[in-house]
Structure I
Amino acid sequence: MIKPIIKFDQVSKIYSRSSVALKDINFEIQEGEFITIVGRSGVGKTTLINLLVGKERPTRGDVFFEGKIVNQMSARELSELRQKIGVVYQDYKLLPRQTAYQNVAYALIVVGASDQDINRDTPRVLDIVGLRDKKDNYPCELSGGEKQRLAIARALIHQPKLVVADEPSGNLDPYNTWEIIKIFKKINQLGTTVIVATHDKDVISQTEGRKIALRQGKIIRDEKDSKFTF
């Protein structure tokens, strides 16, 4: 029997009586899937991602990654987990005084990668996102779309099993949104599991495959439909 790479089992996240972020969330994701988490702002998409990478712990239930319970992991185990999951944030989280090359390479430096690995892998990942010719540019010299592609490159540098993007089109125009979605599709075609969390109807219409819709912290739909609406 094939085990899912991700499983949410009766997961709730409750901050207070008046603030329930997620309630009774159940789903599984198989390796290699492309999943779009759909819902308006404030429905629990970011909380779901934070639970997946161990930034927060559920109030009830368990989150599994490769069969291991994330919310029971030690600090060392969480560090190892996060090298298997590349996260792309809406605000990019780039280092402003580092070049594009250095921003990507830094993610390898902090885990003690060798110079050989850094010099081999950094240009390769910049190629995947179409930024090799921008390797010496600083973030302030990049467009919004280029900054997002750089954030994706940094998320890919550890060759993660899973890439998660939280509102990746939030600061982008329709053209750059489409370019970013094409990169995620390419990453998925190379075998990486991809999760895109979004409220952007353009992104939803451009992504095929399975979509999970949240409303008021609950899953209201989970199906494959390229014309999905919410």
Structure II
Amino acid sequence: MGKMISFPRTGGGTAQGYLAEAKDAKAPGVVVIQEWWGLQGQIKSVCDRLAEAGFHALAPDLFGGKVVPYHDSAAANAAMGALDFKAATDQAVRGAVQFLKSRGGKVGLTGFCMGGAVTVIGAVHIPELSAAVCFYGLPPESVAAAKDVRVPFQGHFASDDDWVTPAAAADFEKKLKAAGKTFEIFRYEGHHAFMNSDRKEVYEAKAAKLAWERCVAFFKRYLA
């Protein structure tokens, strides 16, 4: 089990986050970005699982302590709408990356839904990153474009997703390929948020297991 900590933001001040530590003090790190529900227990459990897999994992709290109940999509949308994605990436997310990197290992970035979009932004704008794994989230191209991704990238998308549609995922993949990026894109039968085991109406156990195995293997390859 991890714990809540404070860590420096890049522009001054501190941010809060949930840290789960690997047994090896100099293990590589992974920064984990929340869905639009806030720093839910499920996101903390992702950090715990990554720690068990051999990574220090830190999930910055981008909503400043606000956690939205899973049924309240309107409140979640409002919370996400109030977030300056690029500023959050530059300040809190990059600060989390630097915090883990200071321990001596390489650092990756992953995120889900809203956090997937932040992951792409980070893959473009955070120079300390070594790899990125995105789950069903993409930002506007004007904020972070596929051609500008700087690190090895892995993406996971669902076949039945009206948030990041199959067409949007295919377009992003096409642009990664055209730009000669190092990447893997995977698609799964299922709905948006199929990784979230706390949301039984969308969780797909088989897809989630396979996607998790691919994510961990990717990070072990590029963060070693």
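Any read-out appearing in this document is the output of simple, stated calculations on the displayed coordinates, not a laboratory observation. All of these numbers come straight from a predicted model, not from anything done at the bench. Cβ atoms are built from the backbone, for glycine too; each structure is taken alone.
Give the label, chosen from I, II, of the structure having the highest value of FRET efficiency 1/(1 + (r/R0)^6) of positions 11 and 139 (r between Cβ atoms, R0 = 30 Å, to 0.05).
Working: I: 0.30; II: 0.90.
When FRET efficiency 1/(1 + (r/R0)^6) of positions 11 and 139 (r between Cβ atoms, R0 = 30 Å, to 0.05) is computed for each of I, II, structure II gives the biggest number.
Here relative contact order in percent (Cα under 8 Å, 6 or more apart) has been calculated and equals 27, so which of I, II was it run on?
Details: I: 27; II: 17.
Of the structures listed, the value fits I.
Can you say which of I, II returns 17.1 when mean count of other Cβ atoms within 10 Å over residues 83-90 is computed? Mind showing how you got there, number by number?
Working: I: 19.8; II: 17.1.
Here the read-out was taken from II.
With Kirkwood radius over Cα pairs in Å, for residues 107-162 alone computed per structure, which member of I, II shows the largest figure?
Working: I: 11.7; II: 10.9.
Greatest value across I, II: structure I.
If Rg and Dmax of the Cα atoms in Å comes out at 17.4, 53 when worked out from the coordinates, which of I, II was used?
It must be structure I, since only it matches.
Name the one structure among I, II that distance in nm of label points 7 Å out along Cα→Cβ at positions 91 and 147 of 3.1 was derived from.
Clearly, the read-out refers to II.
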